[in-house]
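Listed after this line are the structures, all set down as C-alpha cells.
Nothing in this text is a laboratory measurement; each read-out follows from the coordinates by a stated rule. Computed from a prediction, not measured in an experiment: that's the story for all the values here. Cβ atoms are built from the backbone, for glycine too; each structure is taken alone.
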Structure P
Amino acid sequence: MTKSALITGITGQDGAYLAKLLLGKGYAVFGLNARRSSDNLWRLRELGIDNDVQMIDGDLADLSSIIRAFQASKADEVYNLGAQSFVGTSWTQPLLTANVTGVGAANVLEAVRLVNPDARFYQASTSEMFGLIQAERQNENTPFYPRSPYGVAKLYAHWLTVNYRESFKLHASSGILFNHESPLRGIEFVTRKVTDAVARIKLGKQKELRLGNIDAKRDWGFAGDYVEAMWLMLQQDKPDDYVIATGKTTTVREMCEIAFNHVGLNINDHLVIDPAFFRPAEVDILLGDPAKANAKLGWTAKTQLEQLIVMMVEADITRVSKA
C-alpha cells in the first residue's frame, strides 16, 4: 500500500530534496503551500518534480488549514520543515519568527494529535539551539543556549515535540541538523551568498564579496544527504532525537577560499569585511557529534565540504551565465 507524506516547507531547500527522496521510494507526496506573490516552486522545478507533488494551500500560522491539509493528504508521515529560517531576519522580525517557526510547529503537532495520532511526525530542529556552546562537540545530551530569536523559536518547537511524544505517545522525532547546504540554498545564506558572488566575480558581473564574521566556524554538510536521515528517523520502531552532522568544522574564511580557489581567484582581491553583517549575538563555533545517528540509523554524511562548494559554484556559474 502506497504511503502518503505531508511536507511543510516543501518549497524550501530541504523540502524539495525530501520530496524527491520520498517520490523515489514510491510515496504520494503532498506539500503545504503558503500563497506568496513570488514564484516559490523553482526548487521543485529544478529537481524535475514540480508535477509529481500535490500542493495544498495552507499556512503554519493557521491551524485550520493544517488540519484540512492533513485530512486531504491522509498522511502517514508528516515532516515539519516550514519556518522563518534565516537567523539574521529573526532579529528584525522576532514575532513573525516566533509565530511561524515556534507556534507553527505546535499547530502541526496539534493537527497530528487531533486527526491521526498514529501518523509519524518529524520536527526540523537546528544546531542554532546550541548557540553559546556548552561542550566542544555537541550531541543529543549537550545543554542548549540559543543566541538568536530563531534559535529560541526552534527550541520551543523542539521541546514541544518531546512533550507531545511523552504526553500523547506520538511517534514524534526531531532531527537536530547542523548547517546543510546545496545549489538550492537561499541566496541569503552565507554559503550560497559566497558561491553566487564568486560566480558573478568570475564572470565579470560583480567585483567584491561583503561578509561579516569570517572567523565563525560551522559544521557544513549536503542537504541531499541530510534528508535521508529525516526519513530514517520515521522508519524506527521508537521515536527519538538525533544530531545530524559531518563531525567536522570549518571557518567561513576557509569555505570562501574553497570557492575562490575553484575558479582561480585570490580571495584577498575581492573579500570585504562589512560590520553591517555582524550579528548582535554571534555563534562562534558549531561542531556536531553524529555518533548516535551513525549507530542507530546507519546514517553518515557522504559529501565532503570541498565537493559541496564546488557543486554550488558550478551551479551558480550556470545560473549567472543564463541571466
Structure Q
Amino acid sequence: MSQLRDRLGEALGAGRLDGLHAVVAVRGGRTVLEYYGEGEDFAWGRSLGAVAFGPETLHDVRSVTKSVTALLYGIALGDGRVPAPETPLLQQFPRYPDLAADADRARLTVGHALTMSLGLEWREEIPYDSPANAEIAMELAPDRYRYVLERPVVEAPGTRWSYCGGATALLGQLVADGTGQPLAEFGRAALFDPLGIGPVEWMAGTDGVASAASGLRLAPRDLARIGELLLAEGEWGGRRVVPADWIRTMVQPRLRTDWGAGYGYHWYLETVAGHRVVMAAGNGGQRLAVVPDLDLTVAITAGNYDDAEQWRTPAAVLEQVVPA
C-alpha cells in the first residue's frame, strides 16, 4: 500500500494528474489505495464550486453510466424481461410504425445498440454545451427515442463502432418498459441495494427520464464495488446479482473503437502495462478499470470535463497503479 501511495504522490508532485479528484483501488476485496483531493466540480455542467472530496462525496461518472446500464440490461435479460440482443430493435418501439417500415432501419437489432453500431448519423464530438451535440439535441427533443431512431442512415448496422448516447437511451427505455420500473428505481433494487451501495443520484432530463447515458453520480468506493462485481462474474455476498453468462458475454470484444480499443456490450477492452483491462469511461476523466488477472479494480474521478486531453490523468493513474 505504501508503494502505491508513493507512486501516486510522485505523479501528483510531477503535475501528471491534473484535475484528479479521487482514486480507490481494491485488490482481492481489500482496499489497497484511497486518495481524495480538492477542486472545482460540476454536476452535468452546473458548477458545484470548490469541493473537498471524501469517501461519501458523490461525483458525476458521466458515461460510466452507460456501462452500468448494460449491467442492468443483463439483469433484466436474465429475468426474461427484456429482449435478447438478436431481437429486431424497432419491434420494441411499435409506436413508430413509419420507422419500422423503412427496410434499412428494420435491420437494426438490440445488439447494434449494445455495440453502438446502429449505423445512424450521430455526432457527440461537439462540446456538450452545444445543441448541435446529438446527445444534447436528444435531451431537447420532444420525443428522445424517435429522435434517435429517425437519424439518417449512413451505413449498414453492425459495420462500425460509433459513439452514441442515443443507443444507451434506447436500452434504458427497454429496461424500464420490460421491468415496469423507471430505470433509476430498477437500478436501486436490482444492483445498488444488493451491493450495499449508499446514496446515488441519477440525474434526469426535463421530461423526468433518468439519463441512461450519463446521469449517474456515485461515490468512488461504490463505483469500485461495481468493478468487484465484474471480477466475481456477477455474484456478491453469496447472491447472484448479474447472470455470469451476461458478464462474460458483455466483455467479449466485438468491434474496435476509433482509437483501437476493443468494445463489447457498452464496455471498453484495453491493455495497460501488459494486462487486459475491462473499462468504463466518462467525460472529465471518470474511469472504472477492472484488471481480471490481478483481481484488481480501480475507480477514478476527475474534473477535466470537455478537455481534449482529459484522458491523460486517468491513464497516468493506471500507469502507476497497475504495475505496482
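Tabulated data for the structure shown
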| read-out | value |
| --- | --- |
| Which of P, Q yields 2.5 [distance in nm of label points 7 Å out along Cα→Cβ at positions 183 and 271, calculated] | P |
| For 33 (percent of Cα pairs over 26 Å apart, for residues 111-278 alone, calculated) the corresponding structure among P, Q | Q |
| If helix-only ellipticity at 222 nm (-39500 (n - 2.57) for each DSSP H run of 4 or more, over all residues; to 500) is computed and equals -8500, the structure in P, Q | Q |
| Computed 0.98 for Rg/Rh (Cα atoms, Kirkwood Rh), for residues 167-262 alone - originating structure among P, Q | Q |
| Entry that produces 24 once relative contact order in percent (Cα under 8 Å, 6 or more apart) is calculated, selected from P, Q | Q |
